[in-house]
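There are structures below to look over.
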Structure 1
Amino acid sequence: MHFRETTLNGAWIIEPIPACDARGFFARTFCRQEFSDRGLETNFVQHSTSGSSKRGTIRGMHFQLPPHEEVKVVSCRRGAMWDVIIDLRSDSPTYRRWQGTDLTADNYRQLYVPAGFAHGFQTLSDDTEVCYLISAFYAPGAASGIRYDDPAFAIDWPLAPTVVSRKDETWSDYLTLPADDRDRTCS
């Protein structure tokens, strides 16, 4: 696997290195030793998947509040998506910065999302399937988010949104959260 640092502190793009022959290819998508060598999370307690049928669907921007923060390793198994992360760690040098990355079924890339980041994506094709390795068990009371179109971040989504859940449309803007709640998000 090839690990490439992103512009956000602690986030990585992971590119499998396929071994190819007449049958096709084989590639590792996770190796405890290679993750550990870089100080990355190696304990993933859940593996989840989501499917979106329509191009332009937006899911996010989601995170879990302390003490239930989670690390995610996100990949696209079918279709294509533009994956977005926002650093919400108030003590980070990249606090409040975001980055988008193309993940597709064809490029096999994965995005390592550290704890303390909001995560979301937009589908770039119909019938997109996304897989997640997750380091913490889902805690419904800690589930939170911020609006995908929050002006504090001004995310430049590649397409006009076609489908957004009611829940994702009604998250608060980050700067309208009381300061204590913002500080609690992921510091």
Structure 2
Amino acid sequence: MAKCTICNSRKGKRICKATDTFICSLCCGSSRNPDKCANCSFYSQLDKSKNYNKVPYFEILEMKNNFQCIDISVLIENDLCNFDEENDIDDETAKRILERLLDKYHFQESSIVFNNGLEEAGFAMVNDHIEKNFQEISSVVITKVLGAILRSLKRHTNGKREYLDFIHNFIGRPLKHALVT
């Protein structure tokens, strides 16, 4: 099978209608746009009905001395670092994982729709740790921490790996959070 024509590192398993070449699912998910991909079966409008910019969030100063929020944030960002170490993701994939978590905790969706298996695996990893370690925490608090992390991602990324590199430096590589067993 041919290599992906976008990243040139993974197998290209999908025929891209925009480029008429084979691309990998990760590049397919991260390079989609409405103009080029509207008629593609892999293109999804699922994010269009939600405004993730209006999700409630904790301000940096609110989180500064709130150890509960810090613990939640460190667990989530640590999971993103570990998932990146295992799967070599980019900021767009991390963003979509955070958005799927917001689908559950903020938008209260009982059935989450994923763009690909990588996104689903990242969601499952982080969500399992949230449910295991913070079951007594309200979904409002978790939502506001997720909202703060998503805003941080948007501030630190230029569309590649800037946010992930930032949290790797902040969290360390790979660091297993003390609460996760």
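Read-outs: derived from the displayed coordinates by stated rules, not from any lab. As the structure is a computational prediction, the values presented were derived from the model and not from experiment. Cβ atoms are built from the backbone, for glycine too; each structure is taken alone.
Between structures 1, 2, where is distance in nm of label points 7 Å out along Cα→Cβ at positions 22 and 150 highest?
Ranking 1, 2 on distance in nm of label points 7 Å out along Cα→Cβ at positions 22 and 150, first place is 1.
Work out the source of -16500 here, i.e. which of 1, 2 gives that when helix-only ellipticity at 222 nm (-39500 (n - 2.57) for each DSSP H run of 4 or more, over all residues; to 500) is computed.
Computed on structure 2.
Upon calculation of relative contact order in percent (Cα under 8 Å, 6 or more apart) from the atomic coordinates, which of the structures 1, 2 produces 25?
Clearly, the read-out refers to 2.
So if we calculate mean projected area of the Cα convex hull in nm², for residues 70-117 alone for every structure here (1, 2), which label has the highest result?
2
Output the label of whichever structure in 1, 2 has the greatest value of mean count of other Cβ atoms within 10 Å over residues 62-69.
1
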